[in-house]
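The structures come next, written out as structure tokens.
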Structure P
Amino acid sequence: MRPVITLTTDFGLDDPFVGIMKGVILNIVPDAQIIDITHNIEPQNITQAALILNATYPWFPRKTVHVVVVDPGVGSVLKAKGKTKKTAGPINRRAMVVQSKFQTFIGPDNGVLTLGIQPDSRVYEITNKKYFLKNVSNTFHGRDVFAPCAGWIASGIAHAKMGPRVLKPVRLDFPQPLLKETSLHGEIIHIDHFGNLTTNISAE
């Protein structure tokens, strides 16, 4: 079976960014099937991206590699001891790969992969420059880090070769429903294209 790689981003489709990522992947694994989940995540909406990923990945075959690029921290600047410091790059805002039992998840360590991390998952920081593009930009890690990493893993490179283990990845704190004596209170966490509402109250 040809390798399957999915892409979920907030890039939109008016610019060439998605196409560039696909080109990078295909240069590494030419027979890959690249599936667009969506590129219309609200800009920088990590929670929405995490929920879309969670709704999507169970329907894909084993060994699928899911790439999620919704990354408010990339290219930002913070102040440290009176100096400005770029937060872009694996050293400052970790890039990571999650090796779960049947599938792989790749993205920034900002909580966007929270729902892909299972109790038996192994999480690695992506630091091995051997698997990056040659010149990593401050603002396009989708092209320079995440896409090549996806290609290499889909081609059979071991997850552990990407870098060291991450024991405490960033996790999102999703709101929980509140059960009272005669009522159940929840929150709307997503509205789809047709206006359907998704809440944090499960069918169970």
Structure Q
Amino acid sequence: MRIGPLTTGTTRVVAPASTVHFSPKTTESFPKPVGDKPNLKDPADKNASKIAPGTPYADLVNPETIVVLSQPEGQACAVVGGINGVRMEQLGAKGVLVSGRVRDLGTLRGLKIPVWSKGTSSVGAGAQTKAYAVGYPVELGDVTVVSGDVVMLDPAENSAVVIPKDKVDAVLELIPKLVDADEKCMADVLAGGTVKEAFATHRGQ
């Protein structure tokens, strides 16, 4: 499954990442654990910590961040529902990016912040999983997200992008050059030129 937005729109959101790990647990309904326990790597966030029992992860959200949540692979439950979504919005989160499932879609779609996920479920998180830690690096497929990395959610392009925080300056320097080259290529093609000629002139290809 790939991660995508719950709602359509064109508003792009950019903010630093804050991270939440989930860990498998067993219940009467799910007696065998599904997925692996998180392998917590050295955190970039000095406030990284395991979540104390009974503490809802949504109460720990950092304002002005996009909350990136990592759910163990193969689980059928949701890790974000309406109540936690509302709480994260109240605390000033700029968006929610879930490598996993969500539920209470009507409530989540009514939020003023974007919610992206791999899928949905009607099953609550307590059936299979528990919030385990905040502030540690999380894995989204082949991408590692560290607290403070820059996340962009762009529904118009149906794309989520993560820029490592130590690469942001280099990316900001490069982007205007790429945009300028593309605009010049487009102008040449609209004027009747070939793509090959435009790329050779403006992209050095």
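Things to note:
- For semi-axes √(5λ) of the Cα gyration tensor in Å computed as 28, 21, 17, the structure of P, Q it came from: P
- If relative contact order in percent (Cα under 8 Å, 6 or more apart) is computed and equals 29, the structure in P, Q: Q
- Which of P, Q yields 1.7 [distance in nm of label points 7 Å out along Cα→Cβ at positions 65 and 105, calculated]: P
- Source structure (of P, Q) for helix-only ellipticity at 222 nm (-39500 (n - 2.57) for each DSSP H run of 4 or more, over all residues; to 500), computed value -6500: Q
We did not get these values from a lab; they are worked out from the coordinates using the rules stated. Computed from a predicted structure; not experimentally measured. Cβ atoms are built from the backbone, for glycine too; each structure is taken alone.
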